[in-house]
1. Given that helix-only ellipticity at 222 nm (-39500 (n - 2.57) for each DSSP H run of 4 or more, over all residues; to 500), derived from a single structure, equals -13000, which label among 1, 2 identifies that structure?
2. Of the structures labelled 1, 2, which one yields 59, 33, 21 when Cα extents along the principal axes in Å is computed from its coordinates?
3. Out of 1, 2, choose the structure whose coordinates give FRET efficiency 1/(1 + (r/R0)^6) of positions 94 and 110 (r between Cβ atoms, R0 = 25 Å, to 0.05) equal to 1.00 when calculated.
4. When Kirkwood radius over Cα pairs in Å, for residues 102-141 alone is compared over structures 1, 2, which one is greatest?
5. Comparing 1, 2, where is FRET efficiency 1/(1 + (r/R0)^6) of positions 30 and 54 (r between Cβ atoms, R0 = 25 Å, to 0.05) highest?
6. Taking mean count of other Cβ atoms within 10 Å over residues 6-13 from the coordinates of each of 1, 2, which one would give 13.8?
Structure 1
Amino acid sequence: MPQRRLILLSEIDRQCRFALEGYDEAMNAMAARNAERFWHSLEAILAAAGQLHGLTAAAGLPLADDSPLRAPELAHVAEVDSWQPRRSEITPSNFGPDGFTRAHPGECARFFDLDTSIFILFGHIFEMPPLLAEIAELEHRAEAEIEYAALK
């Protein structure tokens with residue numbers, strides 16, 4: 001296996017771990033009611049997921065057409081120009097030191113739905129369960145490719 005591909009696979013594995021660790025951190029932060037750490041952890045997941053799309057293409061590790069890692073929102077998560085809140089009065093988020101509020105998704109810059117694990121950031125919607133499942137599966141694929149290369 002060429003050295004470049006091995007490095008790319010190692011980076012895919014690393015970004016997958018970053019994302020999955022981000023999920024663990026988010027859950028710990030939620031339990032501790034640490035809003036800053038919670039939002040940081042969710043954004044870390046999205047940052048790693050955004051890196052994975054380009055890395056998989058460069059490494060020749062295909063993603064399914066309907067993969068959550070192909071979501072255009074991942075590439076544009078930092079763009080707020082198109083974000084139009086539904087209401088004139090908005091709040092920064094629906095989670096803070098006092099826990100989660102009953103805010104409507106359209107009135108928050110950041111919103112997390114406890115029932116569905118949907119994260120909305122400036123109008124960009126991310127379904128966390130399928131995204132994290134795809135990342136976990138990709139981590140296994142990258143590890144298998146790395147192990148296969150070590151056997152050669």
Structure 2
Amino acid sequence: MPSWNEIENQINKEIIFLSRNIIPSPYRQDDFIKCDDCIFRQIAVLVVSGKIKMTKIVYANNEIWQENKYTKSLTSRKQHGAFWHDSLIRIIENYFNQNKHKTELEPAMYYGRADLGIPFLNLFIEAGTINLYKLRNNLINMADCRIIVVPEDNYFIEFNL
């Protein structure tokens with residue numbers, strides 16, 4: 001059994017990873033926990049305890065979602081913002097539709113809504129910034145699904161519940 005110190009070191013490693021790879025939403029008026037560090041710690045504990053699995057998938061210029069007319073127009077655009085967010089959702093939606101999966105815009109989750117859902121795969125996708133409180137609640141309360149957070153055009157973080 002690992003010592004308390006080893007477990008704390010693992011938790012701190014996950015907190016650093018989360019804080020470097022997830023972009024918190026600036027909007028948090030309805031959140032009961034307004035402390036990003038506190039929420040990152042709670043998510044890190046879920047990962048270290050094995051209750052959820054977290055994986056970072058790295059790629060370039062949205063190539064994972066297939067090269068198409070949408071991705072070519074995004075490469076010269078600014079990341080984030082309304083145009084970037086909407087375009088990224090269309091790219092991802094197009095990818096799943098081309099692969100014969102029905103998509104759903106803004107599907108309900110345990111807490112709040114995702115940007116995109118693929119019901120057959122029990123998959124929820126969040127593009128750009130994410131409300132950490134919403135992510136935390138969904139990671140704690142949902143099961144047998146995946147949540148993908150796509151903060152930028154070069155990687156995504158997948159949570160397996």
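Here, each number is a calculation from the coordinates, and none is a lab measurement. Keep in mind that this is a model prediction, so the values were computed, not measured. Cβ atoms are built from the backbone, for glycine too; each structure is taken alone.
1. 2
2. The structure behind it is 1.
3. 1
4. Result for Kirkwood radius over Cα pairs in Å, for residues 102-141 alone over 1, 2: largest is 1.
5. 2
6. 2
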